[in-house]
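Student: Presented below are the structures under discussion, each in the form of structure tokens.
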Structure 1
């Protein structure tokens, strides 16, 4: 696995190798190649991940979906999802 550094100012997207299944708590993300299962523990995070491809940067996607006081925690969550290969650069 190649390590990717998360840059909130860069363009990102849901990995094409990942499927998301909605759940009461948020969603399950399943990576079809690594067979890894990742829990997305909030509906807002699911919305941000699904909306990434519509924005020029992760910061723009966060800004349009998340209240200002919570934006840093969502940037950290996206960084973790990049490390888990759920989110990839575009």
Structure 2
């Protein structure tokens, strides 16, 4: 059984781009290949200062992979490439 990719989405309540990014992730059809952790930047002063004007930011397996916008096909390709390499 292959291991899942760890995905972390830096977000905050009321973020329209974050909602769009999550929808594209769902449309990618690879939900069974990753685990998703959503981090509200407003709960951490350092994260808020770092990402205040840049959310959503998506990290995959510890590396920043996407910022602001995401296309389903790009997300699927990225996740699949990591699993093939591993």
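Read-outs throughout are calculated quantities, based only on the coordinates presented, and are distinct from any laboratory measurement. Only a predicted model underlies this, so the values are computations on that prediction, with no experimental measurement involved. Cβ atoms are built from the backbone, for glycine too; each structure is taken alone.
Student: Who wins on mean count of other Cβ atoms within 10 Å over residues 4-11 among 1, 2, i.e. which is largest?
Tutor: On the way: 1: 14.0; 2: 19.8.
Going through 1, 2 one by one, mean count of other Cβ atoms within 10 Å over residues 4-11 peaks for structure 2.
Student: For which of 1, 2 does Rg and Dmax of the Cα atoms in Å, for residues 12-59 alone, calculated from the coordinates, equal 11.8, 34?
Tutor: On the way: 1: 10.8, 29; 2: 11.8, 34.
It must be structure 2, since only it matches.
Student: May I pose another question? If Cα Rg over 2.2 N^0.38 Å comes out at 0.98 when worked out from the coordinates, which of 1, 2 was used?
Tutor: Numbers: 1: 0.98; 2: 1.07.
Of the structures listed, the value fits 1.
Student: Let me ask something additional. Taking distance in nm of label points 7 Å out along Cα→Cβ at positions 44 and 76 for each of 1, 2, which is largest? Walk me through the numbers on the way to the answer.
Tutor: On the way: 1: 1.4; 2: 3.1.
Sorting by distance in nm of label points 7 Å out along Cα→Cβ at positions 44 and 76 in descending order puts 2 first.
Student: Moving to a separate point now. Quick check for you: by relative contact order in percent (Cα under 8 Å, 6 or more apart), which of 1, 2 is greatest? Walk me through the intermediate numbers first.
Tutor: Working: 1: 37; 2: 41.
Comparing 1, 2, the top value of relative contact order in percent (Cα under 8 Å, 6 or more apart) belongs to 2.
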